[in-house]
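Trainee: What follows is a set of structures for review.
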Structure 1
């Protein structure tokens, strides 16, 4: 009996010892990996592979969930389709590793080196790759939602067609980034460097790019509505046909940037510096561009309705065929800018400077341009109907065939202007100046021009029918067949004038000084010349039928009282 008991005990102890010496499947897989560098499909969940040299290993389809692979080297390793979710790769070197199709959900991979690694089709959602090196990494068609790449190097990285929603790229260096058709919705690129980035057709809705460097970038057709680009540098970047509606570009900088056909509806572009930018055919309605420098920019065909450009610099800017109805351009520098064929209905141009600007064939009806400076500007065929031009400087303008009907140009200065064929019907121009202006063929019918000055102006075939011209100064004017029919000219000064065959029919010329003027063939029928002075004037062949001559000084200095009643 004792002998059998001893034999049983010996067998039991042998079995226990054998089990104690047996290796677990995990340990067998680790041993296999280290011995053969091939553990395809192996179960390594929670394995500790920290600090190991795993260069060139094959771990495709392996289960490395929750594995610790920190500070290891996996140069050229094959981890394609492996499950690395919740694993730790911090400080490891995965240069040229193949992670195509791998699952890196919630992986901790800060300070890793993934240069040249392949992550195409991989899932990296909510992982951390901050302070990592990802030079020339390829992660196209990948899921990178919520990933942190903060302070990482991503030069030449590829994210084409990948999902990077809510991903953080703060302070990254990503020169030559390629991310066409990628989704960066609500991503954070603040203070990042993205020089030469190719992101055409990508989505950046509500992304943050504050103080980001986007020089020479390609963002054609990108969807960037509500993006933040404040203080960003976008010189030479291409945003053609991009949607930047409601975007924030406050204090952004970008010389020769392209926004052709882009949408910037309601965008905040206050205090931007976009010299020589291209906004051709862009949509900028309701955009805020106050205090911006847009010198030499191209807005041809653009829509800027209700845009606010107050106090901005638009010198030498191009606005041909642009739509600027209700736009605010007050106190703006528009010198040498081109608005040919532009529409500026009801725009605000008060105190703007538009010297030598081109408004040829432009429509500016109902504009508020009080105090505007349009010296030597081109306004041929311009339409300024119902415009408000009080105190405007229009010295030397060329406005042939311009329309100023019902416009207010009180105290404005048209000195030396060429207004041939222009129309000022029912305009309000009290105390305005037209000295040395060419008004041949112009029409001032029903205009209010009291105290206006027309010294040495040319009035050939000009019409002032029923105009209010009391106390005007027409000294030295020249022009045959000018028409002043039924006008009120009481107290006017018309000295040294040459108004051959002019018509003053039924006009009121009380207390008018007409001395030393050439009025040969003038029609003064029914005119009231009471208390007027015609001393040394030539009224040969003039028509004086039914004219009122009461206390009137005739050319020979004789007082005429025949018309007194």
Structure 2
């Protein structure tokens, strides 16, 4: 009876329910705040919603010109409906990522089922596909990105779906154009796909060219047309519209330390008597960049990144490996079993090898790309595939009661790993990551919004972080007004501050070095509100409220979750 109830469909529904719960539970409060990029995304979506333009006034752009960079558009457009419903809030910005994370679990099942059925007799049982979906559902790597406004969950969803449809098209070519559509949309989502997806499409054509050229001509033509219609705009925008700016900024070829490090190495060679010709042959920009790329490549597959520390950025990881420790051995066994298995189609093996080893190329070509979880997430699906393949393969090697022991042992270890992860995520992570998530900005700007009618001028400090997007996003400032009086470059002279930017009555700047916070009382009156970063004030005004700078009135203190001060709102005391 239990076996009938726990059929494939039921188990898949349970897995999707687990994935949904893990991605949606307390989504509005953890992570603890919207960080700068999320606010930028939310405000861009809000601007599109209300004006049809990005916040710099460009109509329905292919690349969004944000304050710091050019952003790919697809996730941002997908957030417009949720921002319309929930506003620029955690739900408004993050719900699309959670939804795409959930959908990725489902398409992971479809992909693995289709992949392992390729060239084989149809079967009603797909344990590896179910297990791969389950592992994706509880993956800490996937959860981290599904619970914040990161574009890469949409990229993974489209990538996995596109590959599923491609494998399916090999037996029914009517799916080819849908596969092309999904794959060519991935560069619209995140920049790593701008390199990986063209490589992948070329690979697929080379490996399956015989099967592709024998497909129905109208389906081939449809696929080519869809590819050109969808692919050319993002290609042209990337090359000519500013989309390459971010790539150039983070490229390993633009490492600012190259000349210094090469010069130091040559200086050491000179001291020890190494011939100049040999020194130049060994120490030059080519060997420097090559070494960086190789180090990044090896680091991406290191135990340090995969199982111990992960990404050091606390927005992108919790200071633990991207995979659970229990997955180390199954990953190795899965890799070995899959590639050594007889009877498995060679092209399928080549596809998974290509995905795993080429998927990290876009990241390793960037500064810090060896442990950058966002840029490396392209390889999460093949890693989950190999882990699931390894677990099922080990199980099938066992006999008798050992199978039951294996299932209980693995299930127990996964449960312990998940409990440990969830405990850290909900109990410890918010406080240790609060500054990474720019906690305090939302509370400070919300307070300003509630009282600014009583003030003629509001000045927001630029200490620590550029304040423009934190103000615009958290305030939900009118995009029409923002576009009309765009603050950057719209500078005015303000006594005590010098030239600072502004829009309306809102100004962005910090006191001059000669004034600083303790001389500010001589320059602002009681109708001026100043939002100060806590670092500007030497005293902790939470524990020492008497330390308020002379001539200023403390209107509000905004604290971190830890209780430490984050911001102070001051007004002047003189008329």
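Read-outs: derived from the displayed coordinates by stated rules, not from any lab. Predicted, not measured: the structure shown is a model, and the values here were computed from it. Cβ atoms are built from the backbone, for glycine too; each structure is taken alone.
Trainee: Work out the source of 9.9 here, i.e. which of 1, 2 gives that when distance in nm of label points 7 Å out along Cα→Cβ at positions 82 and 474 is computed.
Mentor: Numbers: 1: 9.9; 2: 2.1.
Clearly, the read-out refers to 1.
Trainee: Out of 1, 2, choose the structure whose coordinates give distance in nm of label points 7 Å out along Cα→Cβ at positions 250 and 466 equal to 5.5 when calculated. Walk me through the numbers before you get to the answer.
Mentor: Values: 1: 5.5; 2: 1.7.
Going through each structure in turn, the value belongs to 1.
Trainee: Ok, one more. So if we calculate Cα Rg over 2.2 N^0.38 Å, for residues 314-513 alone for every structure here (1, 2), which label has the highest result?
Mentor: Working: 1: 0.99; 2: 1.60.
Comparing 1, 2 by Cα Rg over 2.2 N^0.38 Å, for residues 314-513 alone, the maximum is at 2.
Trainee: Out of 1, 2, which one gives 4.8 for distance in nm of label points 7 Å out along Cα→Cβ at positions 322 and 506 as computed from the coordinates?
Mentor: Values: 1: 4.8; 2: 3.6.
Of the structures listed, the value fits 1.
Trainee: Quick one: Cα extents along the principal axes in Å came out at 86, 75, 51 when computed from one of 1, 2, so which one is it? All intermediate terms of the calculation are to be shown ahead of the outcome.
Mentor: Working: 1: 172, 34, 23; 2: 86, 75, 51.
Comparing all candidates, it corresponds to 2.
Trainee: When relative contact order in percent (Cα under 8 Å, 6 or more apart) is compared over structures 1, 2, which one is greatest?
Mentor: Values: 1: 4; 2: 14.
Going through 1, 2 one by one, relative contact order in percent (Cα under 8 Å, 6 or more apart) is largest in 2.
Trainee: A value of -17000 was computed for helix-only ellipticity at 222 nm (-39500 (n - 2.57) for each DSSP H run of 4 or more, over all residues; to 500); which of 1, 2 is the source structure? List each step's numbers first, then the result.
Mentor: Numbers: 1: -2000; 2: -17000.
Attributed to the structure labelled 2.
Trainee: Now for a different question. For structures 1, 2, which has the highest computed value of mean count of other Cβ atoms within 10 Å over residues 42-49? It would help to have the intermediate numbers written out before the result.
Mentor: On the way: 1: 19.1; 2: 25.8.
Once mean count of other Cβ atoms within 10 Å over residues 42-49 is tallied for 1, 2, the winner is 2.
Trainee: Rank structures 1, 2 by mean count of other Cβ atoms within 10 Å over residues 258-265 and report only the one at the top, that is, the highest. Walk me through the intermediate numbers first.
Mentor: On the way: 1: 24.6; 2: 13.6.
Structure 1 comes out on top.
Trainee: I have 15.0 for mean count of other Cβ atoms within 10 Å over residues 114-121, calculated from one of the structures 1, 2. Which structure is it? List each step's numbers first, then the result.
Mentor: On the way: 1: 23.2; 2: 15.0.
Going through each structure in turn, the value belongs to 2.
Trainee: I would also like to ask the following. Consider the structures 1, 2: one of them gives 0.00 for FRET efficiency 1/(1 + (r/R0)^6) of positions 186 and 442 (r between Cβ atoms, R0 = 30 Å, to 0.05) as calculated from the coordinates. Say which.
Mentor: On the way: 1: 0.00; 2: 0.45.
Checking each candidate, the match is 1.
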